[in-house]
1. Ranked by distance in nm of label points 7 Å out along Cα→Cβ at positions 284 and 364, which of 1, 2, 3 sits at the highest value?
2. Out of 1, 2, 3, which one gives 16.5, 49 for Rg and Dmax of the Cα atoms in Å, for residues 108-243 alone as computed from the coordinates?
Structure 1
Amino acid sequence: MDYDLIVIGGGPGGYAAAVYAARHGMKVALVEKDRLGGTCLQRGCVPTKAYLHDAQAAHAALAFAPEALRTFDRRAMWERKNKVVEQLTSGIEQLMKTNKVSVFYGTGSLMNNAAPFLVRVSGEAESLAANRVLLATGSYPVRLPLPGCDDPAVWTSDNLLDEAGTGPFSSLVIVGGGVIGMEMATLYARLGVSVTVVEAEKSCLPMMDRELGRAAETLLKGMGATLLTDARLQGIAKDGDGFVVTVEKNGTQSISCDRVLLATGRKAMTQDLFPSSLDLERFRGALKVDSHYQTGMPGVYAIGDVNGLDSLAHAAHAQGVAAVSHMLGLEAPIATQPVPLCVYTTPEIASVGLTQEEAREQGLEVTVGKALTTQNCRSLIEGLGRGFIKLVAEKQTGRLLGAQLFCGRATDLLGELTLAIQQGLTLKELLRPMRAHPTFYEAITDAVDAAMK
């Protein structure tokens with residue numbers, strides 16, 4: 001059967017692109033080897049946030065019932081997470097039906113290098129054909145080439161939230177202090193687990209502003225977690241029902257624990273995507289694309305994790321819509337820059353645009369405004385302690401360049417600041433809106449005030 005577009009991968013980028021294309025009159029087929037929603041919905045963004053919400057609720061209950069944490073049912077968390085995932089998955093399935101997107105379940109493989117493109121789907125008798133193909137196959141967790149890291153009993157983010165994780169354990173070593181590592185450290189520290197984070201860089205969240213990394217470290221230490229930065233994993237060994245993790249930091253250290261989580265990054269999923277004779281040009285292991293997300297093969301596009309540009313669900317969504325817009329000769333309705341970055345600790349951490357250091361590296365003279373949330377009414381009401389909102393603006397024009405937040409609802413507040421950067425707003429323009437009281441976001445006014453001196 002012939003289509004205008006075949007999308008391989010039903011994650012947030014793939015299914016969004018399929019719906020957008022169908023709504024613009026294209027006949028679309030979507031190929032997904034697992035379940036719609038991809039890693040984000042099935043094993044990543046959504047289930048982890050459901051767990052984090054429940055863990056924070058358990059922690060908050062301690063103020064009124066100290067025994068609550070000891071009796072908190074992790075299996076109940078797992079079952080509620082499954083309900084949330086199932087409801088959202090069913091919603092996407094209905095979305096495909098409503099928009100008349102044909103869904104094929106199986107592994108999709110691109111078989112030739114010119115239109116009409118043929119895509120073979122495992123389990124299907126006939127290949128699909130289309131003039132354009134969108135690759136949205138996502139990524140998979142990296143297992144380091146070190147002793148013991150290939151042990152199936154060592155968790156990655158893919159199996160962390162499986163049923164096996166509902167059982168009791170009292171200690172956890174997390175290898176990797178990035179977004180996944182910080183969120184899972186928060187989750188299990190909130191549940192009373194003894195957590196140790198091993199990070200090879202000099203600070204956690206190395207991809208973000210240094211002050212945000214330090215804030216995350218202070219937060220976790222306050223929860224009782226141990227952080228080993230500038231530390232190198234040497235290997236993992238089984239020890240009865242648990243593990244011994246060997247780390248190099250000022251000499252060799254051995255850490256005994258019940259469970260180990262590898263949170264050391266992800267790699268583009270290109271296995272079985274095309275035969276070796278058809279291999280597309282790559283950059284750092286991912287598929288190389290141009291500014292329209294088109295590969296070196298005209299008519300074949302790649303979005304999300306598989307192109308290695310921005311490994312975030314919302315970035316994949318925006319790229320998918322942009323790629324289809326290019327196919328249709330339309331202007332993309334969603335900007336693919338700047339990309340907001342969110343970390344769901346408590347308080348939350350969020351960032352968009354340039355940091356102070358990045359702006360100066362680009363030769364920009366900047367002004368920085370920072371507002372502490374210690375006097376923010378809403379922060380005090382919710383007991384969130386010390387936090388901040390920091391804004392980076394171009395000194396001469398006042399144009400907002402970046403924002404870094406460590407405060408309550410930081411991930412939601414980031415929307416206003418992302419819009420401001422995308423629209424090129426200045427500090428003066430950002431100051432004009434009246435912000436409600438008492439709210440978290442009124443601290444943006446204080447940060448603008450500070451930046452304008």
Structure 2
Amino acid sequence: MTQPWLRTIARFGAGAGIVVGERDLTVHLARVRPNGARLVAALQIENFRERPAAEWGAEYTAWLKQNQSKHLAALVVLPRHEVIVRQVQLPGVADEDAAAAIRFQIDSLHPFPEGEVAYDFQRAGRTETFVVAIAQRAVIDSYTALFAEAGVPLSGLTFSGGAVYPALRLFGAPPAEGMMAAPALTAGLDEIYELYGESPSCRLFSAEFEGPLEHAVTLAAAEMRLEPGTEPRDLMELLPKWHSAPEGTDFSEAGVSRLALPWAAALAAACPRLGAPVNLLPAELRTISSRAVYVPTIVLGVILALLTGALLLRQAWMDHRYSGLLAGEVARLEPRAKQVAILDKQIAEASERMQLLDGYRKRTKANLDIVLELTETLPPPAWIMSLQIDPKQVVIGGESEQADTLLKKLDASSRLIGSEFTMPLARTSSGEIFRIKANREGAAK
């Protein structure tokens with residue numbers, strides 16, 4: 001993360017750091033926020049190598065639970081003499097290719113038999129230098145089994161310099177010209193002590209020394225190519241300061257300086273996103289304990305919920321807006337629709353009148369055709385005195401010499417059917433008077 005605001009957001013978490021000593025385990029619990037760090041609690045587990053692992057593991061678990069941090073997995077700092085640290089220069093090698101390049105030359109970086117080591121590496125900042133940590137696999141397996149038996153979940157196994165390097169950069173950066181530091185320098189160094197340093201030519205220096213401090217400083221300065229006369233500083237002076245610490249903490253200069261390594265381990269464990277230490281613990285055994293890892297999922301879930309809600313609201317708003325536009329169009333077109341309805345009604349009435357007139361026209365022609373048909377069917381001397389024509393039937397009244405033959409002639413007509421006399425025939429001097437009713441061919445029943 002190169003952007004300051006991204007580093008500020010990521011500077012959030014809690015971590016447990018354990019430093020393995022000759023007899024004791026020193027544990028620090030740190031809580032980091034963008035505005036600073038706090039030492040939440042400290043624990044000293046004495047004589048852990050002689051005690052049953054389940055016993056001191058229960059003590060550690062109860063201590064975490066007491067400090068509302070039972071979910072945390074610890075970053076363990078191994079004794080410096082159990083880890084070999086090398087620096088490998090890989091100019092022009094990308095991060096994705098570094099693993100193959102280091103694996104190719106790993107056997108030349110340690111004295112152990114082939115295949116009996118565990119190692120990990122990290123690029124030192126943006127440089128071409130990779131820091132490689134190597135330990136015997138048997139050592140890593142023994143610590144892994146020990147902490148598993150104690151019920152202590154681990155996020156990693158590293159060495160002192162691996163924890164100090166990211167801790168120094170949590171809230172700032174070490175001096176660009178280089179520096180040298182020793183844990184517990186103010187408290188007084190033991191017979192065997194460690195020096196940590198950084199310089200432009202040596203990105204991470206970490207080594208144990210015996211003998212006079214002046215001689216060790218001279219050797220370390222020469223290794224890192226620091227200016228002659230460079231004085232070592234107490235490591236606690238370089239690490240981020242805590243804003244608060246639990247009651248009972250020894251705040252004397254000597255007492256505080258002894259807390260440097262566990263404090264650095266706790267800081268490195270709290271914010272691994274800002275710089276993960278070299279980790280010798282197999283990847284399949286690492287436990288992710290930081291609740292901050294769920295933050296991206298929660299944030300994405302909230303964003304998804306907001307987008308879903310916005311989509312639903314947008315759909316409702318669009319439906320409401322569409323309904324409003326539709327109602328406006330209906331109101332605007334309603335007068336025209338009424339006019340169209342009126343015109344449709346007028347057209348229907350006119351069409352009905354036209355059909356009626358056409359029917360009258362066709363009826364007149366049909367009636368005349370019936371008159372012509374009767375004229376041809378009733379030749380002289382027969383004559384018609386009355387003729388009544390309606391849409392269904394025809395009533396004929398008249399006189400004929402032989403009226404009884406008229407029914408047959410009328411039924412033979414193409415326009416009349418079902419002829420019958422409606423009254424008895426009456427004989428006169430000139431013929432027979434008749435009255436016949438006949439149905440029109442094709443008339444509605």
Structure 3
Amino acid sequence: MKPTLPGAPQLQRVGDALQLDGCDLDALARQFGTPLYVYSQRAMLEALAAYRRALAGRRHLVCYACKANANLAVLQSFACAGCGFDIVSAGELARVLAAGGAASRVVFSGVGKTAAEMRRALQAGVRCFNVESLPELERLSQVAEALGVPAPVSLRVNPDVDAGTHPYISTGLKTDKFGIAHAQAREAYRFAASLPGLRIEGIDCHIGSQITQVEPYLDALDRLLDLVESVEADGLRIRHLDIGGGLGITYRDEQPPQAEVLVRRLVQRLDERGHGHRELLLEPGRSLVGNAGVLLTEVLYLKTAADADGKHFCIVDAAMNDMARPALYDAWMAIEPCRLRGGTPRRWDIVGPVCESGDWLGRDRELDLRPGDTLAMLSAGAYGMAMSSNYNSRPRAAEVLIVDGRPKLVRARESVAALFAGEYLLQD
């Protein structure tokens with residue numbers, strides 16, 4: 001058995017068949033239909049364990065970033081493992097609570113929290129709000145005062161560190177919309193301390209997503225620790241450090257550090273600078289679920305465009321509404337046949353049925369294909385289903401989670417009727 005994807009031993013080819021956690025993916029496609037997301041619970045929990053090994057013996061909280069994949073069964077798996085959660089909306093909070101997660105282990109991030117979301121989070125008893133602007137501090141204080149419940153806050157500081165990632169998923173530069181500028185943060189803490197509805201708990205930063213180097217994290221941590229020392233010199237206390245998430249995974253040839261390596265380097269820096277006593281919070285998302293999932297799709301038609309230098313198109317039943325990353329980020333994701341044919345491959349563009357030229361999943365892929373074949377789009381566990389839509393009035397895919405080697409349907413395929421269930425015809 002040979003692993004097909006670096007870092008994902010649960011995905012293997014056994015003979016001609018592609019398997020995830022011992023389950024034949026072609027058989028799952030025929031059982032549950034396509035498009036279909038399939039995830040390995042074991043892969044997710046093993047990824048979480050890597051963070052925890054590096055944090056053993058220290059006060060810490062690993063908060064899974066729900067935006068990567070918010071399926072209830074996925075959240076339940078992490079909740080049962082004692083994980084905390086990073087949320088960015090009241091909807092994500094509701095999902096966490098429905099999945100059995102504890103509000104006391106939730107940090108609430110995001111640049112645009114509404115007053116209603118603040119109230120709901122305070123009533124639920126979230127652990128901390130990661131606040132991203134002075135106006136948000138004022139609004140949160142007002143909401144907390146009205147409820148008579150002090151709001152625990154951590155200021156998200158923008159350290160102006162280049163994470164070297166795609167501009168759409170960079171969050172730590174001074175030109176990004178996120179956080180409070182490092183130069184203004186000390187004064188922002190003084191302002192927060194003056195507001196009656198707030199209780200200062202920590203400091204937070206997040207520099208981007210799909211980061212493949214350790215150095216940007218160390219640079220951001222150093223800038224954060226400089227600020228902690230200044231803020232505490234003003235008489236305020238910082239109880240925890242939250243250094244965000246964003247660790248990348250291997251899609252093609254990226255070589256991100258292993259989670260244990262990254263965290264050990266961060267912990268070492270904390271110790272070197274005399275901050276090893278502080279509680280450390282992390283917010284991984286993609287690195288916990290990305291390589292744990294695949295998107296299965298059926299080959300519908302094979303087409304050759306005579307006026308395009310003989311370009312070959314493989315039209316499948318998954319589309320940009322099911323997986324937005326290629327169209328949105330020009331992302332490369334591996335595509336494998338679930339059954340090897342052993343014939344001569346051709347070069348195909350893998351495209352979907354949506355009426356957009358941007359509706360493609362992969363370009364120039366060497367594959368031996370026939371109509372009816374099942375293809376697996378790899379590393380699809382993060383930002384796949386979470387970013388899916390109903391564009392072209394297409395129902396969203398079903399989801400399956402493999403638990404102890406057995407597939408369990410954790411989201412039914414959306415029905416066409418559900419697409420317009422909340423809409424109303426005009427009445428005479």
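1. Values: 1: 2.0; 2: 11.0; 3: 3.3.
Going through 1, 2, 3 one by one, distance in nm of label points 7 Å out along Cα→Cβ at positions 284 and 364 peaks for structure 2.
2. Numbers: 1: 20.4, 59; 2: 16.5, 49; 3: 14.7, 44.
Label of the source structure: 2.
Read the figures in this text as sums done on the coordinates, not as results from a lab. What you are looking at is a predicted structure, and each value in this text was computed from that prediction instead of being measured. Cβ atoms are built from the backbone, for glycine too; each structure is taken alone.
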